[in-house]
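So, here's a batch of structures to check.
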Structure P
Amino acid sequence: MKILCTCPGRHGDILTCLPTLRAIAERIDAPVDLAVAPPYAGVCGLARQQAYIGNAYVLDDWAIVESAPMTPRIPPTIQPGYDSVFHLGYKGWPLQPLIYEHFGLLLEQWPRSALPSPDLDILRPWLGSPAPVSVERPWVSLGWSEEWLELKVGITCLLARRFKDVQFQWIRPWAPSRYDEVGSTAQALPKNVAMVHAVFADAANAIGRSQVFVGCNSALHHVATGLGVPVVLVEPAEARWHPIFYSYGTEGPQVTLVRGNDGKPTFDARHIGDALEIALAF
């Protein structure tokens, strides 16, 4: 049986549909293909590395509109040769956390008369992890989007100075962005912070070798959860506090959203440092 799943993006949305693809592959005992829209081709390299994915590719004529949700959710053409095609793009604003939303869309389309429904398991890492490497000191990966960049530079510097024995690796997107507009960001960072350019596949290799991931609610945090790496999440944008973005919850052990004394998400470096200290202790 040959199956295709489609997802119009964005990067984080595509990543959160991968557990559903794994569930299908394990049900039919065969890899599943993935098709995405051109702006989000960057995730395909990482997807192709997963044993449950046969091929991941772009549909060139899928001209999407950056709306919420992305439209059109169904591509205009599909490559021939598939027994079934499942469209995992959102029909509207998600009603449940994103991983479960994608899986729910699959169940709506699943031909129950042919096979039992797949089983979703997100407690088992759904991205392949590289072999662990021996490091002389704790290793923390950082994943910050370009929004609120100046604030995130400040947080990074304060964490690096508090945790002098920790090596931080700040993974930044390969494509041009505000990182470049701000100037020589890397020169402002302490010596125990290295900034590296990485496509998604390389980012996964770096994150998979770290003890903890610290970052905002962007695509790289979904890479970390897929790898099973504990996440300390710092999100200054209130729009990203919505529960749909947190398939693993916000109270740990997989994802800990840093909160202040008032119980609301905070970017207070003292609270972030306390959360990182706890995560590193495990």
Structure Q
Amino acid sequence: MSFTTDHTFHIGEQHSRNGKPNQDYALSGTFENGLAYIIVSDGCSSGGLTDIGSRLMVLATKQALVEISATINPFENPNAIELVNQRRDTLLEQFRRALDLEYQDLLATCLWAISSSEFTLVNLTGDGIVAIQTEAGLTIEQFEWDKNMPYYPAYRLNQTDSLFIETHGDEPYPFRQTRLSEESGEYCSPKSTLEGMSGWSVQIESSKLISLALFTDGVEQIDSLGYKEAVERLMAFKSTSGQFAVRRMNRFLKEVNTSGRGAIDDISYAVINFDES
């Protein structure tokens, strides 16, 4: 199995118009041990310096994946996800202190995936979309919170989980997973606050995958375009060499900008393509 990876991120129309920075960040690549990775993060618009926070979230996650995958097999150890996320949080706190940041500067989601020739592990904390392309078709997993108030890993750093629970206290199922699958149709699974705070993860056999992409929720906010079509178009690669995600995103934004406001929110995604050579 060989991998090609790429990532891209663009500022949305709202932030560009209001003079705010892009609060999305994404990264992809391969480690020295041959594992491929992709990571995306979306900073909270009502937080602090979350353009910095989303970058630190991605960099801390990458470092955590490097360290943990060097000491254990993440596809065989049932505690691998928690070990990665705990190490990520430790690094985030170190970054925060070193840069004299506030906790609100670190309010950002975190979606990551790591792949070997045998397995691919995916984890989500917050909201966003996971797109899984197999020979059976495209499956889109959408994750969203009521009130547009997702759970951020930074809440664990300053121990404000209880306040977050109170915020969603009057809603029995504020977190939703919606699956759109060419193979099995549509499925919606509402989840409790605690279930949503635990995030979502899945392990897939890499041999079943053609490509895997992680999107921030900006892909759901394309003017006059539903997120299903947006994801499908962003996954329609003409080739998977070089900066294939960058080319696809640039072409996509050029097309949607001609028919409306284009990407209203910041948008980013990262992709792993699988070639069973």
Structure R
Amino acid sequence: MAELNIIEKANKVLTFRKYIREECRKKGLEYPSDEKIAEYIADCGGDNCVYDLNDFMCDYENKIGVFKDPFVDFKAEVFKYAWATPPSDEEMRSYIAENGYNVQGFLRQHTINAMSPIEKVTLLATLKLDDVCLVELWNEFIEESCLYGEDSYIYDLTSDKDIQFIQKNFPNDKKAELTRLIRNAKLHGKELRFFQWHNLNDNEIHVKDDIKGIIIAYWGEIFERIMLYPLAYEFKVEKYAKGDGSTYFDDVFFPCVAEMVGYKIDGSKGTITKIEK
């Protein structure tokens, strides 16, 4: 009897596919793939699916359920942002073909592609740094520029200086909130390391997981401040450096600028070479 049930189920699927094909032919529609039909059956209850042709065709023609084009949701998310010049469908589909439906990834790529050549090359070199160095860069920018409030500072829970500041200056309720956030992260197999305390705004603690995303979003302003006051960005970046004592401006940022005007600088060797064109 079990074998007969399997045959009956197979016959139901085959008959269902036949009816779908006939209906699509009548309406001049492209026949959906067997994979999509199987996905529809599974979504409809699997073995309990009623194989209703009208319901199937309604979903298929109106792009409902498993037939919904994910591009529609992707585009809707992208267009939630205020665009001076909105990205085209072709640009979005080209990105999706290579990277999938990653909205944040698309926004990053679009932002980077819109930058001037020198902004882009210095940013890409900067993004090679680890999060510790990027947080250092961000905090230098916040302190030097005074463009944003002091509560934009990013704290690092592995930094002795930051821990001492937290212990001395955070109210007890914020210390308790931070402890809860750390425990909650551990329960989900994560580590809370970087955060902001918006004590000048909503007085909330905001966990910061995507440090690269922050740098990309504010790079236009960060770039200008580095160009204006380079000495403020001479913090050490040993983990990136080829030699001891390397600094962000001397060994990450400025070599990119020099190369743009035709010179190759190697800080670890103390050499400068004119690039032959």
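Please treat every number below as a calculation from the coordinates, not as lab data. Because the structure is a prediction, the values reported are computed rather than measured.
Structural remarks
- Test item: relative contact order in percent (Cα under 8 Å, 6 or more apart) calculated as 17, pick one of P, Q, R: P
- Ranking P, Q, R by Rg/Rh (Cα atoms, Kirkwood Rh), the structure that comes out highest: R
- Cα Rg over 2.2 N^0.38 Å, for residues 102-197 alone - structure with the largest value, from P, Q, R: P
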